[in-house]
Structure 1
Amino acid sequence: MKRSALALLSTLAFASSAAQAVEYNHVLAEQSQIAFGYQQMGVSMEGGFKRFSSQLRFDPAAPDAARAMIEVDLASVDTGSAEGDEELARKTWFNTPDFPSARFESTRVNALGGNQYEVAGTLTIKGTTRDVVVPATFTVAGDAGVFEGSLNIQRGDFSIGEGAWKAFDIVANDVVIRFRITAVAK
């Protein structure tokens, strides 16, 4: 009798924990954003991207099984100026005719405790791929999960700014990519 009761309790506990597990797998693009910041002649500049696609699988109870892929449409850059947007599309910067998108793909997610995570993966821009580690937070907001974080890159590592723009005296080498990805379970 005791074994039967113990087996029943174990089954109920497992079923209860499985029922509470939530896999966030549908990104809400209208509630998400990818932005960037940099210095130009010592002045802080901001921009973002209007379009990106993504695939996501994240269960806070099993972060080691998480997967993420984000592909950014580089032609959707928004610097707040049509002239700036056109300039970034040129060959010397993003070269959007030859390299229309940038891509991040996760390879591993480590839980650091609390709502802190470390997402390792590859970042590809202009045909150059680099390994990166992205610190991120995850919070639950109603039915949605919200991932936020930032990544510092060196634009020179990806040939962003060629020719006269290869030097870092006018446009700094450091670029901060910030993201907020909102997802729900479907």
Structure 2
Amino acid sequence: MKELLTLFGLFFKIGIMTFGGGYAMLPMLERELVTKRNYVTMEEIMDYFAVGQCTPGIIAVNTATFIGFKRKGILGGIFATLGVVTPSVIIITALASVLKLIAGNEIAESAFRGISVAVCALVIQAILKLIKTGIKDALTFGIALAAFIAMFLLDASPIIVTLISAVIGVVAKRILDKATAKKGVK
């Protein structure tokens, strides 16, 4: 039970500090779960983000569920998920009651602009870490470049691009494994 409560607390902390969506939580996940506690590797987090991108729901929630499940099974997934969503529920409930009071308020609007800039910095940091851990060779660079072009220049669906990238990765691995096996046989 102690580890379940720890998972809840960790993801509550991450959830309360994550403004701007799942990618903004990446630096916190790395610090709390990879560096401090060694619960998962950065590669696993990237895998969870990729799967979370392809599945219904919010990336932050999906990732918390995957990590919680890895640590403590179904209950771990539930506790981690509740941990990451509870701050949002509390904040949204509180904001809903005062939204009319702060609408048009210059101080509130300035605070939201400041938060938006900080979120941009967090997302850029997350992107740079994903590049460092995800692009390992010419093939992964090519997949990343093609995915970027498809999504940002051709406006392709991120889900389709992610699925196609996964298929290319699997096919390339099989081709490389066969080539390695043939070299080993000779």
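Looking across 1, 2, the calculation of mean count of other Cβ atoms within 10 Å over residues 114-121 that yields 11.6 traces back to 2.
Once distance in nm of label points 7 Å out along Cα→Cβ at positions 50 and 66 is calculated for all of 1, 2, which comes out largest?
Working: 1: 3.0; 2: 0.9.
Max of distance in nm of label points 7 Å out along Cα→Cβ at positions 50 and 66: 1.
Figure out for me which of the structures 1, 2 the number 14.9 belongs to, where mean count of other Cβ atoms within 10 Å over residues 58-65 was derived from the coordinates. This value belongs to structure 1.
Computing helix-only ellipticity at 222 nm (-39500 (n - 2.57) for each DSSP H run of 4 or more, over all residues; to 500) across structures 1, 2 gives -4500 for structure 1. 1.05 is what came out when Rg/Rh (Cα atoms, Kirkwood Rh) was calculated for one structure; which of 1, 2 is it? The structure behind it is 2.
Could you tell me which structure in 1, 2 was used to calculate semi-axes √(5λ) of the Cα gyration tensor in Å, for residues 74-177 alone as 29, 16, 13? Mind showing how you got there, number by number?
On the way: 1: 29, 16, 13; 2: 38, 20, 13.
The value was obtained from structure 1.
Figure out for me which of the structures 1, 2 the number 10.4 belongs to, where mean count of other Cβ atoms within 10 Å over residues 106-113 was derived from the coordinates. Answer by label: 2.
Laboratory data are not the source of any read-out in this text; all were calculated from the coordinates shown. The shown structure was predicted, so the numbers you read here are calculated from the model rather than taken from an experiment. Cβ atoms are built from the backbone, for glycine too; each structure is taken alone.
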